[in-house]
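Throughout, read-outs are computed from the coordinates displayed, never taken from laboratory work. These figures come from a predicted structure and were not determined experimentally. Cβ atoms are built from the backbone, for glycine too; each structure is taken alone.
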Structure P
Amino acid sequence: MPTISVFDMFKVGIGPSSSHTLGPWRIAQRFLRETLERHPAHSIKGFRYELLGSLALTGNGHATDKALCLAMLSEDPETIEPAIVDDLLHALNASRSVHIGSARVPFDPATDIVFCKNERHPAHANAIRCTARTAAGDATQTYFSLGGGFIAREDEGTQDQPQDRPLPTHPIHHAQDLLNAHVRTNEPISQIVRQNELCWRDAETIRRESLRLWDVMRQSVRRGCRNDGILPGGLEVHRRAPALLRDIVPDIEREDIDRLVHTVRRAEPAFEDLLRCVSCFAIAVNEENAAMGRVVTAPTNGAAGVIPAVLMYRACFAPDPISDEEIERFLLTAGQIGALFKQNATISAAMGGCQAEIGVSSAMAAAGLAELRGATPAQVLMAAEIAMEHHLGMTCDPVAGLVQIPCIERNAMGAVKAIAACTIAEQSDPTQARVSLDEVIAAMWETAVEMNERYKETSLGGLAVKLNVTVGLAEC
C-alpha cells in the first residue's frame, strides 16, 4: 500500500458531505469519463444511478442527488460557485437533459436517481450502481465512496490510492514508522512528511498548496461568522456562529478575515470567551458546509470545522502571528495522521460512525498543534492518541439525514478536545504512556467493525430516531 499524500487527505469542495456529496460527484465524473472512452456520445441514450446502503438512507439529506446532477452538468466541486447551484438544478429539472460530449442526452433526476433503501453492497456501506443506456446495450459499473472524497471502482477494492507514485523517502504505514524515521534522521514529523511530499511535488508547490488550503479554510470561517439565517433542509436549524462573536468582533470587522483575527488577538479574551471563539470558528465552518458552502475535507466535510478552528486558535491566541511555515508544518503533520487512520481503519462515518470523522479530525488537529508548539515526535503522536481515545465509539446518527444535528456542534467539541489533548501530551512523558497511537487506531477499527449498522450514518438509530419521534419529521 503506497503512502498517502497529505494533499490527498485535504480536498476543496462544497458541502455538506465528503462521502455523500463529494464522493458521488467524483464517481459520476469518473463514470461519465469511462463511458465516453467506450461509447461515442451520440450512442448514449440515458443514465441511471442507484444509491445503496448509507447513500440511500441519508443521501437525500446529504445532497447526494444534487451532487450527481451537478456532475452530469459538467460542474466541478472545487470550482463551482455555490450561489448558482440552485439555479443549475432548477434548469436541469425543467429540461430533464444534459450535454454529454457533443450530444444532448435525456436525464431526469426524479426517475434516473434511485434511492435503494433496502439494498446494501456487501463490500462497502456507500455504493453507487451506475448504468449508461447505449445503442449497444446497458453498461453498468459499481463504485464506492470511501469517505473524505476518496472513491474506488468495485473491481479495485476499497482503497483509493495512486499506485504509480514513486516510492517516498520514508514509507509510512503506521505511527511507529514515523518514530523510526525520526530516530534515523532526528527530524520532526512535519519535516519527515515534507521529505515524502518532495518525492511527488516541489517545495514551492507544497507551500502554495498548503496556503491555498488555509485560505479556503479561513474564508469558510469568515463566511460562517457573517451569515445569519436558517440552514436548508427542513429542520429549521438557526445559524449560531455570528452570535457567538457578536460582542467580541463587530460585524464590519468580520468581512475581512485578517481584521477578524487581529480583533480577537487584541481582545485578549478570558477563558470562557476563548472557548466561545474556538467553538464559533468550528461551528462557522460547518454551518457553511451544511448550506453547501465551500470547505476543505479535513479529513471529511462533516468534520471540516475542527482543523480550521484549531489553526484559528493558534492564529488568534499565540504570542506571535501565525507564519506560512507554521501553516505548512501543521497541515503536513495533521495530514499524515489522517492518512494513518485511512490506511489502517476508516475515515467514513458510514463504515465507522462519527469516531471516523470527528475523532480522526480531532486527532489530526491535536498532532498539528503539538508540532507547532515544539512537542517531540512522540508527544505529537501522543496528542493524536489522546484525542482519538476520547472519541472511540462515537456514533453517527444525523437527524433527518442532514449534516446538522448533532454534526455541527460536534466539530466544536472535537476542536476543544484537540487543544486539550495537545496540552496534556506536551506535559507528559510518552515513555510512560500505556496506549500508543497504533493501538488506538486498531481499537477504533475494531469498534467500527462491531458497531451496530444503525449507528453508522443511516439515521435509523440514536438521536436521529429520538428527534424524529419528538418533532414528527418524515422518515429519511
Structure Q
Amino acid sequence: MNHEAISVFDMFKIGVGPSSSHTLGPWRAARQFTQKLAEKNILKHVDTLRVLLYGSLAKTGIGHGTDIAVQLGLCGYDPVTFDVENIHSKISDIKVTRKLLLAGLHEIEFSPSGDIEFLFTETLAFHSNAITFLVTLKNEETFADTYYSIGGGFVIQENNANIRKTSADVLLPFPINTSDDILHWCRKTGMSINEIVMENELAWLSEAEIKTGVLGIWKVMKECIYKGCHTKGTLPGGLNVKRRAFAANKKLLQNLNYNNYDEWLVQIINGGNKFNYILDWVSCFALAVNEENASFGRVVTAPTNGAAGVIPAVLQYFICFCDGNEEEKIIKFLLTASEIGSIFKKGATISAAMGGCQAEIGVSSAMAAAALTESLGGTQRQVLMAAEIAMEHHLGMTCDPIGGLVQIPCIERNTMGAIKAITACQLALQSTPDFAKVSLDAVIKTMWETAQDMNSKYKETADGGLAINISVGLSEC
C-alpha cells in the first residue's frame, strides 16, 4: 500500500483568512500559475488573462474573498508574508487602474469584475473547488491550467489530480496512513506519537529546523489569539457581526494592566481555575482567532482556516491551566495534532466543500483532543480514543455559512470544537481503550461515507441550512 508523506508544515500553513480552501488555496494556485508562466518563458508575452471559478468557489467566493485572493496571488504576493493591512488598498488599486502586475513583473490590462467569472452552475468532476486560468499571448496563442483547492490550503494541478502528493517524495521511516499504523509503530518502537512524528519530519529537515518551524507556527497562533482579544469592532462582509473576544477578554480580566502577551498570560493564570472561568477563556481564545480569520487576518490552517481557532484555543488552555507553558511541550502538542489531521486527510477529507463542517471543525477537534491527551500523560491508545470521541460527535455536521461568509455559524463552532476536544480528552483519560466499541479508523471511514452521502447544498455552497433560512441584508464586502 502506498503511503502519502504529509509533513507537519503541510497540515499547519501560515496564511490569510477567511478560508483555507476558498482564500488561501486560490491564492496559492494563482501564484503557482504565474510561476509556471515564468518557467515556460511566456510570462512577459501575456496579453489577456481570465479566471474561471467553479462550484463551491463560485457560490461562496465573494464571501470568502476568493476574487481578492486570486488577484493577490497573480501579483506574486506570498500569503505567508504579505502585510494583511495592505490587502484592501492593493485590491482597490487594481480595480481603479484596471491593471495587474502579473507576478510583480509584467503589467496587463485586468478588470476584476469582467475577468474573474463566477460559474455558479458549473462544477468540475474531481472536486467542487476548481479554478481555471486562461491567458492569451500577444501572438494570439492561448494557454490554460486548472487547479483544485482540496482543503486546508492544499492545491493540486489538474494533470496531477490522481497523485495528491503534498510534500517531497521521500521515504519516511514510519509510513502512516491510518491510526492502526500509528499504533503499530508505537508498539514496535515504544515511542510516543509525537516522537514518531519527529522521526518522520527528520526526513525533510533537521531537528533544530523542525523545532524552530513548529514554534514559528505557534508564534502566529498566539499572536492571532492576542490580537483578536484586543481588537473591537464589526466584522467585514455585510452581516454586521460584532466582535466578541474583545469584550470577553476585558470582562474576564476586569481591567487588569498588562503590556504584552506574556504579561497577559500571567494575569489569566492568576485569575484561578474555576470551571466557568476556564470555560469562558477557552471560548474567548477560539472566538479571537476566528474573528481575526473573518477579517482577512493572519492565521494558521489547523487544519483549515474555518476551523483555525480550535487547536490554538486548546493549546492556549493547556498553557494557561495545565502547566503547558514550555517550548518542548508546545512542540510535542502540535506534532501529535498534525499526525491526527494527516490521517483524516488521507482517509477522508479536510474540505468542507467535500464533507461539510465535520471535515473542518470535526477534524480540528479530533486533532486537539489527541494532542491534549498525549500532553496530559495519556497512552497512545487513549490519544487515539480521544480523537475518535471528538470526531464521533461531529459526524454529519453541515457547512451552511450565512451569506457565504466564514462568520455564522463558523466562529461559534470553533468554541464548540474546542470544548468538545477538552471533553473528549477527559473522557479518554478516564477510560480504558480495551472496552471502546469504535476505533478512530472506523470513525474516519464513517465520516467519509457520510461526506459522500451528504447533499451538496450542505457543503459550503450557501444553498441550504442556515444560509437560506436566515434572512439578512448584505452590503458590499
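For mean count of other Cβ atoms within 10 Å over residues 180-187, the calculated result is 18.0, so let me know which of P, Q that is. All intermediate terms of the calculation are to be shown ahead of the outcome.
Working: P: 14.0; Q: 18.0.
Of the options listed, only Q reproduces it.
When distance in nm of label points 7 Å out along Cα→Cβ at positions 236 and 460 is computed across structures P, Q, the figure 3.0 traces back to P.
Computing FRET efficiency 1/(1 + (r/R0)^6) of positions 220 and 348 (r between Cβ atoms, R0 = 25 Å, to 0.05) for each of P, Q, which one ends up highest? Could you put the intermediate results ahead of the total?
Values: P: 0.70; Q: 0.40.
Comparing P, Q by FRET efficiency 1/(1 + (r/R0)^6) of positions 220 and 348 (r between Cβ atoms, R0 = 25 Å, to 0.05), the maximum is at P.
The maximum of distance in nm of label points 7 Å out along Cα→Cβ at positions 84 and 428 over structures P, Q, that is, the highest value, falls on P. Taking mean count of other Cβ atoms within 10 Å over residues 188-195 from the coordinates of each of P, Q, which one would give 23.1? Label of the source structure: P.
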